[in-house]
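As structure tokens, here come the structures.
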Structure 1
Amino acid sequence: MPMRLGKSLQAKRSTALKRTLVHPESRKGLPSVAVLPFLDLRQDTIDAYLSEGLAEEVLQALNQIEDLRVISRTTSFLFGGSDLPLAEIGRRLHANAILGGSLLKREHLLTLKAELLEVASDRLLWSKSYDFDRKDLFAALEDIVACVASALHLTAFIKPRHAVDLEAYEYYLKGRQYYFRFNRHGMGFAAEMFRHALDIDPNYASAWAGLGNCAAYSYIYIDRTASQRELAESCSQKALELDPDLAEAHTSRGVALSAAGRAEEAEAAFEKALCLDPSLYEGAYFYARHCLAAGKPEMAIQFFEWAAVLRPEDFQAILLVAQVYHSLGVEDEAESARRKGLALVEQRLERAPDDVRARYLGANALVALGEREKGLAWARMARSMDPNDPMLLYNLGCIHALAGDVEEALDCLDIAVAGGLSQKNWILHDGDLDAIRSHPRYQGLIALMES
């Protein structure tokens, strides 16, 4: 989907960002590599989040090499654990080379084996086995990236990272997994995981950033108290102090500043994050959400679409950009994005039928596409899973507004706000709510949120 830059964009900032961001589609024709999740060799348990997390670290680092095209994790990770030969997987992925490997975790040691195969010739380009202490995790991953780049006759510029204990890293990965569910239960568990990581390593900047994100979410959608706002700001600031060049930390800072209403500072933080790491999904995604809440729909489109390119399996960015297109009256683009997003939702629900966010965002798309009864049925299913979650209730308000159920939409918004949702700007700028803006109850709700 093409990026559309509106006239209202701040020219200086936008020009600087466009010079920095290299669109993935511009890498067509370059040598390509696919990265598979590392196969967990333990017989008693399989930690998919760990094997995928390690592979994603390598994938993200390889993605920083300008002369290399990295197959998206969505596509390549589907082959995790496959019995197919590496070369055959590589051919199916249309990759020039493929990186696979295995891991074995013991008490204080981790054995990681990696191999890079040339797909056309089925020739082994490089392989290495690493036996290392739990604290040497990132050093091993950095060496893999450097060796893969060298085998492909490329150069990787790798920024050394703070050494992290493997147990702290595992807690961090679990926290991220639950954070992106965007519901109050997942957010509580994510915060607990990030705290566990910090108990083990108080200098783990990424965990501080994650904890700050959880606090910002709670401030906006659950518990609008000064303590949550201050926690979001202090955690993101701590992450920056520990690692000023960490894109995650600048994103977390942007989220915290956005929640606190410091819009210009938030934009500067998001742009710094994307300059440091143009491939950081959450940098683009949360910048887009900030722009939408700030009443800058053209910028929201730019960064929602960027996030959708970075993570093609993600249904959230593509469905949210559809809503922005709808609010601008660009219905062809809105319908196209909704159909694409709905297909992604259906794929997600086949694997995880209890994903509440997928269910209600899919319900929104169905109603908008004219499948009203099916969409409302999905909305009821989502509400039955977590009936009092403010984020869910807000989205149900949007769904019912689209469906023409004005009173039901207002009931959901009332309950959401009473339950802690305080993001007034979303309610003001969300195009899904256009049908109820003239209603006295809507105007009363806005007045209540402003008081």
Structure 2
Amino acid sequence: MNWMKSDKCIALFVFLVGVTACNSPLNEPQSERPNVLIIYTDDQGSIDLNCYGSDDLVTPNMDHLVNSGVKFTQFYGAPVCSPSRAGLLTGKTPQRAGVPGNVSLAKEAGMPGSQYTMAEMFKDAGYKTAHIGKWHLGASEDKQPNAQGFDYSFGHFVGCIDNYSHFFFWSGPNKHDLHRNGEEVFHPGEFFPDLMLNEATEFIASNKSESFFMFYAMNTPHYPYQGTKEWLEYYQNKEVAYPRDLYAGFLSTMDDNIGNLIQKLKDQGIYENTIIIFQSDNGHSTEMRAHGGGGNSGIYRGAKASLFEGGIRVPAAISWPAKLRAGEVREQLAVNADWMPTLAELCGITLDTKDLDGKSLVPIIEDEGMTTRHEDFCWQLNKQKVARQGDWKLLMHPVINSPTYQNLVEPKDSIFLANLRGDPGETTNLASEYPEKVKELKLQFEAWSKHHQQ
């Protein structure tokens, strides 16, 4: 931000941040600003936690994290990985963030550097910032994490890697993809989730006396399913059917990692004053490389790459032991773009929200009786379009699942109207019964599209 280069402007900025902190809803003094940790899981099914309804998984650490604060039951990401991350980090819809679909391997692909990110927001406020794990928002130097507000970065730039060789196998020649601050590094044979934990631990220990923001972007339980021997044997002994056994083994391995990460915060004496956001990016994968499935969306129709609920409704929660009550549940509609303004308000950071699509969730977090901040919302992935208004949801050209991205399965109805209050599983198409509602929601999407398309 060029305007911050003069000493006078810097002094003014520091003063404004301090004033905002003293007048924040939770009255957090500048010297005691909370740390912020976002744990972003990858392709985790809508109900794939015990606390969200799964009865065949072992997830004690994620369950404890969700139950230690405010759990959301109607929270939405995006249908695939890159748009979800772009929405989270910019507070905008993926379309306005410049990432309407998954980022390709093309050199020019990725989130534009002109976007103001959550990491830049925290860095401008004096926080130390770190990205650990998956990026998938561009590999060219101007689109890497260090160019988007992160002081420190360790992980991979593309959508997935083998967790032991750290190679990307999707197409073309095999590509090694493991980087620290933009420089390629090699740890052959070392388990990537363990490497993530080690890097995060060192960053936390080095910055425990300063406020920090960490984006802990896990690549689990995204394929390739590579759970530990102990967890794979556990689910096989429980006779969990294939491919659920492979997915479950990887998910419980991830749960161990999250538990270890939280323990590191406790060991450093900073857990109580750390805000922890937990969320999956999108629904579970049914792609060939995911053995055709393994995840569970429960009653919700669809999976990753679908705009039915199973593709975009995700587990999500916020914990802050020093300030937020445990065991709270919120049913209001919320989206991942809401985290940026929410965290700004909780941390007392001045943020211009006029150009954001996300809304601060602080009123809802503080009062379960508050109405949703989004009376309507829209999503789009390629030709799939959704307009949401209250409990009404109109899907245009929807897909059910995605065995491969080239072979999407479409229902017979290209226009599908559901009322989620009575039919959260989107089993009944009400389009013919409510033609006026269909027309109204189409107009809503058209208006949204004019503002959100690039």
Structure 3
Amino acid sequence: MKRSLPALAASVLLLLNQAHAQRSEVVVYTTAQNTSYRITPTDTLKFASATQPVETNICIFVDPTHTFQTFVGIGGALTDAAAETFAKLPADKQAEFLKAYYDKANGIGYSLARTSIHSSDFSSSSYTYVEDNDVSLKTFSLSHDQQFRIPFIKKVLTAAGGKLTMFASPWSPPAWMKDNNDMLHGGKLLEKYKQTWANYYIAFIKAYQKEGIPIWGLTVQNEPMAVQRWESCIYTGEDERDFIKRYLGPTLQKNGMSDKKLIAWDHNRDLMYQRASAVLNDPEAAKYVWGTGYHWYETFQDGGMQFENVKRVAEAFPNKQLIFTEGCVDRFNYDSIYNWSMGEQYGHSMVNDFNAGTAAWTDWNVLVDETGGPNHVSNFCFAPIIGDTKKGELLYTNSYYYIGHFSKFIRPGAKRISCSSNREGLEATAFKNTDGSTAVVVLNTGKKKLNYKLWVNGTAVNTVSRPHSISTLVY
């Protein structure tokens, strides 16, 4: 039946009124320096009709009619260091840890995880899963991981409700596969072992899945342009492109694993466009690649986080995904555990990475001990939760709460929606969840309290951003 224009107008008005009613209440959760607020409900506000804002108004504008990437999840790395530290904690602290990270209601609801393919720097020693020169991989065994890491991951899976999006990364092939005959100090994968190394990924995925630990994806190589004193291996863009299209991609496909999300680069933002273009401009390599992974460590070198490079990759390759695969604050110092700037670095990175198109965000170790390890090359760093194994305590850095302002309220399947701020002092991002709720995360790294309006399609609430704070507004 054809409807008249007045009837259509009335229907539109009814829908708008219903939409306004549905978002009439806003709950504000806050974490702020020099307060007791830690993801604490601090306000319940009501939307009201709002006229055109003026330039003197400080505003966060949200427009849900424009949607962008689909959110995959937020989480951290389940390393050997985390597993070994967890094993040393009392049972009640282990339970507290699992709830803190993986409980959606009483924790921050992590839904994503990363682990290593054999050892990384955050292992107590270097090791592999095969004996030397075993080209056939007949000796492949997870016996090392079965002591700490696998039991730890299984407990995490249970705490997360039986489902966790997990990807794996290698730090280096076994020494005998490399031109420097060393798992450490860079070196390159020898041509004659490229197929063997590709088979190694398959063996790892199958072995972990046999343990009841599904692997969602994998990166080609952790930090492929860094010669480190720990496990490392160098790939140029052309090396990685050719390894993907000639070996790893076809090997995954032949083994019925084409659904595994293959992630290229897995290194800093500074060179990510060059690497993405080297790999993704080649159709034969690109067809195997889910997306580009990146880290944040360039910030320690030149003081900038280069979010524009993330945007350039999103613009150039809109059909591929972006995933932040690692970040932490290094140079561990026990006396600096409560340094507020750590959380602010996380908040600044996450807001801008998501606004640049990132679909998933992964912290480094979920847990380290009171030394910032264990780590076999003394490359100690912070984690959001520190497990003091001497005192049997858990110490929560503010990074835990800053991450939680995203992970607790933005859930897998959410869509990022348009969100902008009219002041440099406020950074913001917004997502609409599959249950219809919207989460707007607002970051204030300055010293001043800022009164602002959250403005959505002709309605607004008046609220406040405290100095050095992060808030999530949920409606």
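Read-outs: derived from the displayed coordinates by stated rules, not from any lab. This is a predicted model, so every value here is computed, not measured. Cβ atoms are built from the backbone, for glycine too; each structure is taken alone.
Remarks
- Of the structures 1, 2, 3, the one that -0.42, -0.50, -1.25 was derived from, the read-out being log10 I(q)/I(0) by the Debye sum over Cα atoms at q = 0.10, 0.11, 0.20 Å⁻¹, for residues 255-414 alone: 3
- Structures 1, 2, 3 were shown, and distance in nm of label points 7 Å out along Cα→Cβ at positions 111 and 343 at 1.0 was computed from 2.
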